[in-house]
Structure I
Amino acid sequence: MSEAKNTSFVKDAIQLMIITLIAGFLLGLVYYVTYNPIQEALAKTTQEAYKAVYADAETFEENPDGEAMIAAAQDQLAAQGFGKVTIDKVVDAKDSSGNVVGHVINATSNDGFKGAVSITCGIKEDGTLNGIAFLSISESAGLGMNARDTDWYHQFDNKKVEKFTVTKTGAKDDSEIDAISGATITSRAVTNAVNAAVYFADNCLQ
């Protein structure tokens, strides 16, 4: 390789390194500037979801033993036939005096048509499910997204059952949930996430 070509190669390498360093700096700057606002927005959205499923509570605080309880319950939950479901967080719902009046359980099913579906459930001390709210869902528009975008999810409101099942022939009692038309997979994913949360609240909370 000639000296001129060597010089050109070194020059190009230096320029590429400088461009990479500048791009990395700018990406880091954007991350630094946007991180706190994004986290604040996420926290606000999460708190709103908690309030939606437990309107009677004044405050919501992550249970200090939640991670340990979730870890201890993994094998037990896996044996219940809820599919690829995880319990993500245990939150104490408290009244104005700071007394625990119930719990908010976050659960995720990885059996959605397009992947993970995450929900939060408000569950009273007596096991009654106040209702559910979605933390994340990215199913097909006009089909699976109707789980969140219609009144479908209100079928879970104010029910006290051990386990919900999905039906295509019309719900005949509190334990049955009508499937979304054309989105049975999503219906089952959401229902199994709810079932995992209810089971955890009934059997794994200490």
Structure II
Amino acid sequence: MAGRLVRLDKNPGMMEDPPITQWLFNSTYAAWGWLAVRLYVGYQWVVAGEHKVTDPAWMSTGEALKGFWVRAAAIPAAPAKPVVSFDWYRDFLQFLLDTQAYTWFAKLVAVGEVLIGVGLILGAFTGIAAFFGAFMNWNFMMAGTASTNPLLMVLAVGIMMAWKVAGYYGADRWILPLIGTPWHGGKLVHPEEYMDAPAVRTA
């Protein structure tokens, strides 16, 4: 017990993670499981976006997104409940409709869905792709669409938490060491830290 207290005292104010979470979010062995999750979520995003990027209602006029927003922002007669439960979010959608933001926002949604899916499948910038995927899932749910969004959002949050290893069997295995993180740059930012140590000459 004394040894445990001493070990924890080396980082005052820091709580120790349970072993299972350390393994799940930091172990490269767990990366195989995250690979399966990544591929599933990525595939769902590619399928959702591929038909949009070839549909003029999304990529030209934006009418498809406009119709979705109109239905979500509508206030039905009592006692029916509105699709959107929060007035501030309904006002936000109405603002987007009034400014005709759907003409460019629809393109952003369509292309964004495909890019999220490709990023997850390739394991490139996995944590960032998962974040934007979860954010889109959240917005779809706020607008009253459930479908697969709750499941995909939970899986995306898991990928975000495991960002260090979720893309280990993917492009992040090489990207992350190169660019590093916002709090510590990688080989491209601090190449001197990754130079081979000079050979030690012996007599």
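Using mean count of other Cβ atoms within 10 Å over residues 74-81 as the calculated read-out, with 12.4 as its value, let me know the right label among I, II. It must be structure I, since only it matches.
Can you spot which of I, II the value -15000 was calculated from, given it is helix-only ellipticity at 222 nm (-39500 (n - 2.57) for each DSSP H run of 4 or more, over all residues; to 500)? Traced to structure I.
When relative contact order in percent (Cα under 8 Å, 6 or more apart) is calculated for each of structures I, II, structure II comes out greatest. Taking distance in nm of label points 7 Å out along Cα→Cβ at positions 18 and 186 as the criterion, the top structure among I, II is I, with the largest value.
Thinking of I, II, which structure, once semi-axes √(5λ) of the Cα gyration tensor in Å, for residues 106-153 alone is computed, gives back 22, 13, 7? This figure was derived from I.
All of the numbers you see were taken from the coordinates with simple rules; none came from a lab. For clarity, every value in this text was computed on a predicted model and none was experimentally measured. Cβ atoms are built from the backbone, for glycine too; each structure is taken alone.
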